[in-house]
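Take a look at these structures.
Each reported figure results from applying straightforward, stated rules to the coordinates on display, with no laboratory input. Treat the numbers as computed from the prediction; the structure is a model and nothing was measured. Cβ atoms are built from the backbone, for glycine too; each structure is taken alone.
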Structure P
Amino acid sequence: MRISQLTEAKIGILGMGAEGRSVLAALRRWGNTGTVNALSDGRSDVEAPGLRWRIGQNQKQGLDEIEVLIRSPGFPPHHPTLRAARDRGMPITSATDLFVHAVRSAGLPLIGITGSKGKSTTATLTTRILDAAGVDSVLVGNIGVPALDHLDDILARRLVSVFEMSSYQCHGLTLGPSIGVLLDLFPEHMDWHGGVEAYYAAKLNLAATQRAGDVLLYNRFWDSPPGPADHRALNHVDDLHFADGWFRHGSEKLCRDAGMLLRGEHQRRNALSAYAAAALLGAKPADLTAAITGFSGLPHRTQDLGIFGGVRWFDDAISTAPQAAAAAISALEGEVTTLIAGGMNRGYDFTPLAAAIKGSSVRTVLLMPDSGARLAALLADSDRHVEEVPDLDTAVARAAALTPTGRACLFSPASPSYNQFRSFRERGERFLELISRLPTV
C-alpha cells in the first residue's frame, strides 16, 4: 500500500507502542487530518488530537469506523481484531510495508536484514562499512528506530536505508528490499506465528516479495530460498567466506580479522554478510577493516562487562534460543567456566546447547525457571555442577561464589525473558546491576 492512499482514508492503528505512535505522527505529516482509531487490548498514556481509543471489546466498533488497518508488529496473525478485519476484506498494512514501498518507489537502495540471531550486529556493521565507504545511510527497524520517523529525511537526502527486520515485520510484507540479507534461521517465536514452519515462512517472505533485479544474500540455510531475486550464497569457498583469519573471495584474501573485537565464528559470518551487502553499493575490503576495528559490539550481545569480584562477566541477555547460547559458549571457549541460563519455556529443544556445554570449558551451570529444568535434565549424566536457582539474583550470587578467580561467567539465557522480565534489555540491565554490586578487585 502506498502513502498516497492514506491521506484521505479512515485509519485504524492496531497497537500504540513506539511503532504505532510513529505511524500516527507520519499520518499527520502526510496530511491525514481525520479521526484515527487506536485499537488495543489495553490503553496506554498516548493522547493526541483526533485520536480515538477503542479498547478490548470496543475494537470491533473501531473496525466499523475505519477503511484501512495499520497493524503494529507485536500483534500476531491470529489476533481477533486482525481476523475480524480479514473477514471483512479490509486492507491491512504495516509501517514496514509502507516504508518499503515509499523508499523503493523513490528508487533508493534498501538493505533488509533478517534472521534468528545476529540481525542487529549485522545491520550495525553494514552501516559502519557504508560510512567507511563514504555512503550515507540510516539504520532503522527492529533495532529500535521506527522507520517512518526517518522516511522524510531519507527521501529528501537520497539516503541508503539499512532495515533490521524481525519476523513480525517480515510477516505481511508485499514488497521486499532491493538487497535482502537472510542470516541463519532456527526455531523462535513459534507462539506468535503458530508454529515453526509459519515462523520460517515469515522470515522467507523478505525474499519471496523481492523483485527481479534485486539481490538476496543468504548464509546457506536454504538450498533455494524463494523469490525472483538474484540469489547469492555466502560462506562458500568459491565465493565470499571467512577462513584461517581472513575474509576471502574465493582464493583472494580481502582483509584480516586481526583488529576485530567481536568474538566467535558467528560474528565473522555476520561481518561477511554486512560486507557483502555494502559491497553491492561500492564498499571495498578496506572499508570492512575500518568497520570491524574498534567495534566491540552492541549491549547485551556477548558483552564483556569487566571484572567484578575477581570474575569476568559476559552479558548475552539477548540470547533467547539454545543455538544462540551455544554460539556464545563457542565464542568464549577456554574462558568461561560458569553459565547462567534459563527463562520463559517455549518448548525449545535444548539438546544442541547441552552438547555444546559438554564439549566446552563450562564446569558450573546455573539454571533459572522455567526452561532451566529442561536443560538440567539433559545435563544430569554430565560431570558438570548443575544447580537450579529461583531467579537471576540468586544465580549471580552463586556464580560469584562458584566461579574460580580469574575465570569468566557467561549469562546467556537461551530462552525469552517474559516469565520474569519485560524484555531482554531489562534482564540485561538487571544482570549489570547485580554484578556491579560485587567488589571490583
Structure Q
Amino acid sequence: MIRYRLIFDSKIGKSYLWPVLDKLKHYIEEKNLINQHDRLLIAVSGGLDSMVLLQMLHRSGYEVAVAHCNFQLRGNDSDQDEEFVRQHCVRLNIPFFSKRFDTNNYASEHKLSIQMAARQLRYHWFSTLMSEKGYAKLATAHHFNDSVETVLLNWIRGGGIDLLKGILPIRENIIRPLLFATREELNHYAAENEITWREDISNQTDDYQRNLIRHQVIPQLKRINSSLENTLLESTRKIEGEIRFLENCLEAWKAQHIESENTITRISKSALSEPAYGASLLWRIIRDVGFAFHMCEEIIATLPGQPGKQFYNDTHRLVVDREYLLITKRIQVWNDNRIEENQSEVRMGDWHLKIDRDAALKPSELLNVAVLDSDKIQFPLQWRKWKIGDSFYPLGMNQRKKLSDFLIDNKVSMVEKDAVTVLECGGEILWVAGYRIDNRFKLTKDTKRAISFTLQPYLS
C-alpha cells in the first residue's frame, strides 16, 4: 500500500493525491537541500525517524552512508542499537561508521547536561567524519513534530520571534529532509514499508524537557485543537514569510545605521530612540555577541543621559558614546600601572587615562574627569583594578567608606564592577575612576595648581 497525502498546487489551482516519498523529493527540491552529486552522511540512531529517513533517501537513489553514535548511556541497549544499525547497512550495502563516546565523563568535565554533551560530541564527530570521507551534507531525521516542540521550548525559554520558525530545513551543511512530515505520517510509512526500528525507552519518560512537551503539553493543546499539527504547519509558513520580510528590513536598517571598522562596531543612537521597539531592535543586533535582552533595555534607558556608560558581558563591551553605541571585544589582560611624573597617558584593560598637569582650577561635572589639587599628589601613582578591602573618603564625606559598600550604594552591577579601577597615591585612593574622587584631594580655595585625569574607553 502506498502512502498518499492531499496536496494543493497553487500553480495549477487544484488539489491532488501525492505519495509521501514524492513529497520528500518535492521538499528536497523546493528547499534546495541536495545537489545532484552530493554524497550524503545520514545520522541514524536506529529509532523510527532515522530508519525511515535512511530508507527514503536510499530508495530515492542518493549516494548515502550512515553515522551512528553510541553514547553508552543505556548499557547493553546502546550496544544493541549500534549492532542493529550496522546489520541494516550491511543488508543495504551502505557504508557504516560508528563511534563510542564516554558521554557521562564528558558532561561532568565540561559541566554540561547529558543532552548538551551528547549534542557537542556527535556534531563534532559528524563534522570530522564528513571532512575526512568527503561527504557534502549531513542529513538528520528531524520532522515537523520536532519543530513544533522546538517552537514551544523556545517560547517557554524566552526566544525572539525568529525562533518561532522552529527547526530550519538547512543550516550550513546540515539538512533536515523530513520537516514536511508529521510523526504520524512516519509511523504509517514505516508500517506500510515494513521498516523495523529500535525503541529508546528514555523517549517514554518525562525526565527531559522535550519529552515533557511531547507527552504532556501537546496532548492538552490537541484537546483544544485536534488538528494542531496542520494548524501549526500553516502558521509556520506564515511566520517564515513574515520573518523573512523583517530580516530584509533589518538588513536595510543595519546598512544605514551600523558601521564596522577594524575591531569597532558603531550603532547610531538616534536610530534606537523609539521606546516602543528600541530594546528589541538592539537585542536582535547584539544578541550574537552575548548581550541579553534585559541588558539591552538598560542600554536604551541610558541613551538620553550622559555619554560614557559601559556595559559588559564575558566577551564584549558596549560603550554609550555621544552619537553611537560602540561595541568592541573585551580586553582580558589588566596589568597594574605605575604612572611616573613625566607620563601624560596610560592604558589599562578597556580604559585609557589622560593626564593634564596644567588643568583649570575648576572642579569637573563629568564623572569621567577628576580635577585634583596637584600639590597634594606625589608621583609615582598607582592605577589598578579595585579589590576587596579598598576604602576611601568619598567627595563630601569626612569619614572612610569601604569601596565595596560604595559600589553597592551606587547600584554598580556585577559586570560593571569587573571594570572598576582606582588611582592611588602612597597607598591612598585619589579617585574611584569614573565614579567619585577622594574628599582629601579635592580643589579648595587654597589650591594653587590643579591636575586632571580623564578616563576614556580604549578603542583599538
Structure R
Amino acid sequence: MKHTNQAWEFFSSVRLAIFTLCSLALTSIIGTVIPQNKPDSWYVDKYGPATAQFFQVLDIPDMYGSWWFLILLGLLCANLIICSIDRFPTTWRLMTSDQLAIHSDRLQGMTLRQEWSLSSPLGESAAQLSTALAKAGWKSASREIETGTLLFAGKGAWSRLGVYVVHLSILIIFIGAIIGSFLGFKGTVMLPEGESTTRIFASDSSEPIDLGFEVLCNSFSIDYYPNGMPKEYASVLTVRENGKDILKKMIEVNKPLTYKGITFYQSSYQAYQNFIVSIVIQPDKTGKIFTIPYQQEMEWPEKNIRFGIVNAEGTGDSVTRIKIWMKHGDLPASTFWVDNGKDASIPSGDKTVAVSAKQMFATGLQVAKDPGVWLVYLGCSLMLIGLYVSFFVSHQRLWLLLRPGKGDAGTGIVLAGGSNKNQTGFARSFAKLADRLRGMQQ
C-alpha cells in the first residue's frame, strides 16, 4: 500500500508536471532548430558523421516520433489524469458543500467583513436583504440558526472546473495528434498541366500513397513582378472518381482543395521547356491542344498542319513572348510572335487559324490527411475556454448573519465574504455591495 501511495504521489505531483513541460519545451526547440525527416546523408554533410550518428541513436531526425518524446507525452498525460482524479473530489466538495452550515464564529474571522444594524425586525430585515441581493445579481438561500438567520449567496462555483477543462483539452489534443499520426499522412506530388495522378509520395519516406481517386491539373497560371520574380500562382484541379468529374476548383496559397478528408495545398511549381499550344480552325471551330517541346516540330495530320516553337523571350523562368512556326497544307509557312497565354489569328487561305501558346508548368502540391484534426481544434477551443475560466472567473461567496437587537429592537447585520481568485477585485465589489445594503437602513 505504501509503494502504491508513493507511485500515486509521484504521478500526481506538480514536480512531474514541471519536469515534463520543461522537457517538452526544450525538445521542441531542438526539433525546430534541427530540420526533421531529412535523408541520413543530409545530416552527415551538415553536422559530420559522429554527430549524425548521435542524432540517429536519439532519433533526433524524427524527434516528434521518437520513443523518448512519446514517453514524455505519456508521462504528461498520466500526470494530468492522476492529478485530476486526485484533486477533483476536494474541488467538488468546495462546489457542492452546504455553505449555510458554516459556524457563525468563522464569519467574524474573515478578512472581508462589515457590520451594521437595521431598525426593522429580523424577519423583515431578512426579506429586505434577500431582495436587495437578488437585485444586485446574487441569488440567496437562508436558514434559521441559534443566533438568528443566516443568508448565503454565491457566484461562479463552476469556475473551479476550469483547470480540469484545460487538462481535458490537452488530452483531447494528444488523442487527435495520435489519430492523425497513425491514420493520416503527409505527402507531395509534382503534377504537370494536363496530367493526372491517383497517388502521391510520402514526405518522410517517398513511398507512394494511393489516394483512392484521381486528381487532374487542368491548368497552372502565374503572375510575375516587373523584375521577373513570381508574384502569385494558382492551379485548377479536377477530382475524378469512377471516370466522372466530381469536383473542380482553383487553388492558391492558403486556399486549398479538400475531398474525402484529403487536402491539397498549392506549395510550389516547376517550369518546363515544353509549351502548350492550342489551335482552332475557323470557321469550322475545330481545335486541339498540344504539348510540344521547345524547338521541335509537331504535326496535326487530320488538318495537315505542322508547327513548332522557334524561340521564346523572357526573364529567368518567366516567358513573355513565344515565336511560332506553322505550315498549313500546301500554303507557305508563316512565323509569328504571340504573348505567353494570349491568342493570335493567322490567315490561312480561306480559313483563319487561332493559335495560343503558353509555357508549360507543373504544379507542386502538398497533400495531407489528418482525421484527428477536428479533435485538435476541439481541444484548442476547450483550452481557451478553460484558461479564460481559470484566470478570469472566480468562485465568490457572501454570508449575511442577522441577529436580533436588544429587546428584539432592530437587527444586527454581519456581512462577510471571500473569493478563491482576484481578491482585490472582489474586495472592491464587496465594498460596493456593502454600501448598497447599508443604504437600506431606516
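Worth a mention:
- A value of 6.3 for distance in nm of label points 7 Å out along Cα→Cβ at positions 137 and 193, calculated from one of P, Q, R, originates in structure R.
- Distance in nm of label points 7 Å out along Cα→Cβ at positions 81 and 385 from the coordinates reads 2.3; which among P, Q, R: R
- With percent of Cα pairs over 33 Å apart, for residues 25-240 alone derived as 57, matching label from P, Q, R: R
- Which of P, Q, R yields 1.13 [Rg/Rh (Cα atoms, Kirkwood Rh), calculated]: Q
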